[in-house]
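*Asks:* Alright, structures below, take your time with them.
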Structure P
Amino acid sequence: MSVISRRSFVRTTAAGIAAIGMPRETLAADPYDVLITGGRVIDPASRLDAVRDVAIARGRIAAVSARITGTGTEMIDARGKLVVPGLIDIHTHAGRSTEGPLLLLKDGVTGWIDAGSQGADRIEETITVARSSPQIGRVLVNIGRAGILPDGDTMDLALADVAAVSDAIARHRDFVVGIKARLSSTNTKDDYEVLKRAQQAATKHGVPVMIHMGQSASPLPKLLDVLKKGDIVTHMFAPAPNGILDDAGRILPAVRAARKRGVWFDVGNGVTGHIRWDVVEAVMKQDFWPDAISTDWNTMSRTTGVVDLPNCLSKMLGYGMKIADVIACATTHSAQMFTAFKDRGTLKVGAPADVAILELRDGDFEFDDNYTNKVRGRQRLFPHTTFLAGVRRS
């Protein structure tokens, strides 16, 4: 899989500077729209992790250098903070209300995916929110044509309607970028058939399928066999039955084989049955790190163990990932998963000026899983300022 290394990124080197096309010498220019100075710039796409200045002009990244001598209409002193590409959350339910995208902007999220809130019957409701969103919002249509249902999206197998979901994609191809299949036993009696139907429609339109794994009726390897390159497994840290570990706590061979052929694995924090600390520890010790770290966010998430995307990124710091690694999981990796974000998730010169300024605080922090278990961590990320297309939005 063509992704940035899941280990350490290149630090302050000439190669790192060359990767973003900037000279070593001090830059001087006419006033920029925004000049962010002195922050620790982490741009995994450029293999950059160093103190740099970032200049923005006309909604795009204009310069990144050790010292920019020009001025900005707006000057931001980012000393002691992280300056990273705007975050991309590939698993939210932001499309449920117009309030969602605005709240996400405050968290540093400048691109989001609504992962299956609605099916074909009411997909226009989610698309309306995505269309009005200030940042890029895109939609995965639920294979269950009625969307998320309290008693299970596809308990009635007739709701897994290939023709209906295919038509929804065809009518809204500019916003619908994939299909969501919730495969836990509380959502469907026949996960394998539901997934085959989702894949049938997805293949027709050349879009990915995201599966909600964990507590399924079928063994995970059986479901993974149906996935193609570019598909996404969310809730990767869900415990048994039918998680990604065998009875001895080892990564299933089928899981490693799926990643090798191009299937992505995502955290999808959520609140019910999706993440348990002992599973996280066992998986991470085997160097099977997430490709993406997402939230399964909704407008009530601040009152749960999710909180926000920076908080979910922070949870992985206690399991061997470095700051640059977790930032990659919400920027460059996420941008590779959906073409809607193909020019996002980076601070390269010329890229849209979507920028998140984060605080990395040291202290004693408590992090929740979905099972009332808590772990303590020494660092936590907090959102500070968000720029969208060069305009401050929080």
Structure Q
Amino acid sequence: MTQKRLVIFSEDFPPYSGGIAQWAAGMATALAKSGHTITVFARFRMDYPAEPDQYPFDIHWVYGNHWRQLRTWYCYRAMRDFLLKQQSLDAIIATTWNTARGLLVLCRQYHIPLITVIHGLEVTRNMSRLKALWLKKTLLSCRFVIAVSRFTKQQVVNQYCIPDEHVQVLSNGVDPLIYTPDRNVDSLREKLSVQDDKVILTLARVIERKGHEQVIRALLKIRKAVPKIKYIIAGPWEETYYQHLKQLINRLDLNSYVYFTGYLATQVLADYYNLCDVYIMLSQTLESTGDTEGFGITYLEANACEKPVIGSDAGGIPDAVVHGETGYLVQSHNLDEIAARLIELLSNQELCRKLGKNGRKRIEHLYTWNAIAARMMNLLNNDFQQGKYSDDR
């Protein structure tokens, strides 16, 4: 296979959390380890200091004090300066359309194919007519578009009239060497005082869309069947929603059952997955804003650690969770169903083990970053071989 020189340009990158950051890091790492020359451009965030150099590729941090207003210019400037010193590139992969928009002119000028990744929220959220036109023009100007789930592809095709053949589905992945089962988490159990408890975990930003509130409300039913229970909410929080949850916990007298960790470093995430008995994230679609879950990479991470998962039957989550095989899909506002599934799993260790092992096998077969990166290169190589790239789009 011919080795390529590729750029991955992403607004989000670790240590910043979220699916886009994980996609960028996972894809870049797998492509670099397979022999391609990878350079990553990522937005620098003051509140998320860069972690020590741990990647097999160069990272260029993109600086800007007014990112939302001027990100098109920041992206253009960073890539322009790079291309003035760089002999050639085979392709640029932008992890959001907003990033891609700042690169279009340069890709035309230097005859570089541009691929844009769509995750979900950025095409389902409500936006102005002008911004929707920018989005459509940007996607149509790309060589092709990657959607991380069937749901996300359908949203792009239906809402923005993007041709079906212009959008390829390529899901998120997981590194099974990082997310492994049977890690020793005794010290973590002691730190969190959960030595004898059954543990439910949600690892995500603490925002309304992720559905923490429904799990908390379901605890009232669950604790009657499983008295020694702890719900760990891991991840950075949005202050208003965090205070809302704290007030709810106080009102329901559940303070001894719920624990907030705050932000967790990437290096400890696998320990938290191993600590839990069941992983749950009840993401919902917020009609008022259009917010939704495009895929849900944390379900794969938990499955890779051989943990059963519970997700809501919304957005792209059915691509991440196989109902009855790797976990369960539930209606995000059905407290009886949520409680019943959690009680079923927390009361049946053999069932947990079976679903968790099924999840791990599925990851190893289909969802390693190496497998996802290989599919990406197949798409790129087919594109190069067929000579599809043209300046006359």
Structure R
Amino acid sequence: MPRLQFWRRPATLPPVADPGQRERDLRYALNPGAFLPGNHVTVLRDGARTYPAMLEAIRHAREYIHLETYILVADRTGRRFGEALIERARAGVDVRLLYDSLGSIGLATEFVAELQHAGVRTAEYNPIAPWRPRFALNQRDHRKILVVDGRIGFTGGLNISDDYAAVEDGGVGWHDMHCKIEGPAVTELARLFRRTWIRAGGDAFPLIEQRADESVVSLDTALARILGNEGRRRRTPIRRVYLHAIRRAHKTIAITNAYFIPDRGIRRALVNAVRRGVQVRVVVPSRSDVPAVQWATRHLYARLLKAGVKVYEWTGRMVHAKTAVIDEVWSTIGSSNLDYRSLKVNLEVVAIIIDRTFGRRMAEQFVLDVAESDEIQLEVWRKRPWWHRPIEWIFFQLRSWL
């Protein structure tokens, strides 16, 4: 079996221009000790940038490839990934593919069989067939993780499907955000994958920790933390880190979220931030792939707008991103929406970055989101058709099932 490479925390941390600034920035972190220094994180916008970066990493794999996704479709995009995985498996690379049964419903059995025949190990999370082991309907694996050789990791909102591919590549062109990570935080992605892989019935492969090439550490000094929801309703770590950061905001909060139905605590934190003088802006879809969620989200518009939260609806093709940036210091990219299922039921993953350079990049990306969105004005919103209101209310009451 190949030796699996993992980052260790470097013995000597990279130099910091202003150690005091780092300490001040860590006020946004709920658990500062969980953040690993020395990470190089690249923002990847949409499938046009994300898929080529992921495929390049896969093609250069020498030891192992671990890919986890909620949706896997055997369309043009899925076959591009399938071919890359097959080529590496035949070259002797240890390849594992984990996909969610419900998210990937309809996945062609011939496609999976072709992967398996080439040596790709596959696992299906929580099969929705009652006669199969580990049958479950409710909890889903909504994570998106790719780890290559323990050195490069990817996470964010993109599934493996033509929906996310660029229009010029034959895709639908949904807007989404992903990130590429090089550095110690990759180890946390690898550990999350392993835990879920075993839970889904995969082999308990060993984690052999070696000191990887530390040259990447010098590329950046970003503090990063990989955080996963484990689907236990009373343990909501992603919600807690969001709340902590929101409560410490003093300038700006910028959120882009595909399925935005925040609970009362998060809504209260956003409203209190506005009262402190913080500019709070939220971008959501104008046309969602899940209309019921959109109705539930719109039920919240009036109270958020009245409190001073600025709400924008994305006018292009579906926005599927799950990002936030606070004061251009604390940023997150991941799979977690701000709704009941993501925060309390599903398996999710987010990368949390504390770094001012990265925060400015994220703020720039949010400006691009706003530029392609229409701002919702309270007075105009109040004049919407009367029959919209009962529909919004009904779906909001059903939010824990959406």
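Every number in this text was worked out from the coordinates using simple rules, so none of it is lab data. For clarity, every value in this text was computed on a predicted model and none was experimentally measured. Cβ atoms are built from the backbone, for glycine too; each structure is taken alone.
*Asks:* Given 2.3 as the derived value for distance in nm of label points 7 Å out along Cα→Cβ at positions 92 and 332, which of the supplied structures P, Q, R does it correspond to? Let's see the in-between values first.
*Replies:* Details: P: 2.3; Q: 3.4; R: 4.3.
Traced to structure P.
*Asks:* Can you tell which of P, Q, R yields -13500 when helix-only ellipticity at 222 nm (-39500 (n - 2.57) for each DSSP H run of 4 or more, over all residues; to 500) is derived from it?
*Replies:* Working: P: -6000; Q: -13500; R: -10000.
The value was obtained from structure Q.
*Asks:* Identify which of structures P, Q, R gives the largest calculated value of distance in nm of label points 7 Å out along Cα→Cβ at positions 284 and 364.
*Replies:* Q
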